[in-house]
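Read the figures in this text as sums done on the coordinates, not as results from a lab. The model shown is predicted, which means the values in this text are computed figures rather than measured ones. Cβ atoms are built from the backbone, for glycine too; each structure is taken alone.
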Structure 1
Amino acid sequence: MLGPMRSTDGKKRIVMLGAGFGGLAFCRAVDTSRAEVVLIDRQNHHTFQPLLYQVATAGLSVPDIAHPVRSIF
């Protein structure tokens, strides 16, 4: 069960499920002075999937297309 829907300083709390393209774009667009954003994802990293074929063919290494979610923010 989640805690209260307001943070300790009275801001609204928004829970975002998933750190895909949409989730990351939403979290970056939210005005953090008015709301607290909690991002929940099963993985600790975001993978740029359109370049997975280049990793498979040894054109790129995995760190070139996968970044920790915390470093994005």
Structure 2
Amino acid sequence: MTVLLQEVENKAFTLSLPERGQLIHDLIINIDGENQSSGDFEIEIQKRVRKIKSGKAVGISAVDVFSKIEAKYR
């Protein structure tokens, strides 16, 4: 790990939980090097949340997801 990366990580751990969440969100949004508008992602996230809350979309348990992945790569 570079000194700069270690420095940034140390400072990140001093942030509050909401601030760390925002930092993670921003880093993930920009992981591909493009400055995509997080507004587009937020709209999609809200749309999916509404579907889940209304019962129109049903989630899959983590156990089922990981079982399927494990079976696929055995």
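The value 0.60 for FRET efficiency 1/(1 + (r/R0)^6) of positions 15 and 39 (r between Cβ atoms, R0 = 25 Å, to 0.05) was derived from one model only; which of 1, 2 is it?
Checking each candidate, the match is 2.
Given -5500 as the derived value for helix-only ellipticity at 222 nm (-39500 (n - 2.57) for each DSSP H run of 4 or more, over all residues; to 500), which of the supplied structures 1, 2 does it correspond to?
Answer by label: 1.
50, 25, 17 is what came out when Cα extents along the principal axes in Å was calculated for one structure; which of 1, 2 is it?
Matching structure: 1.
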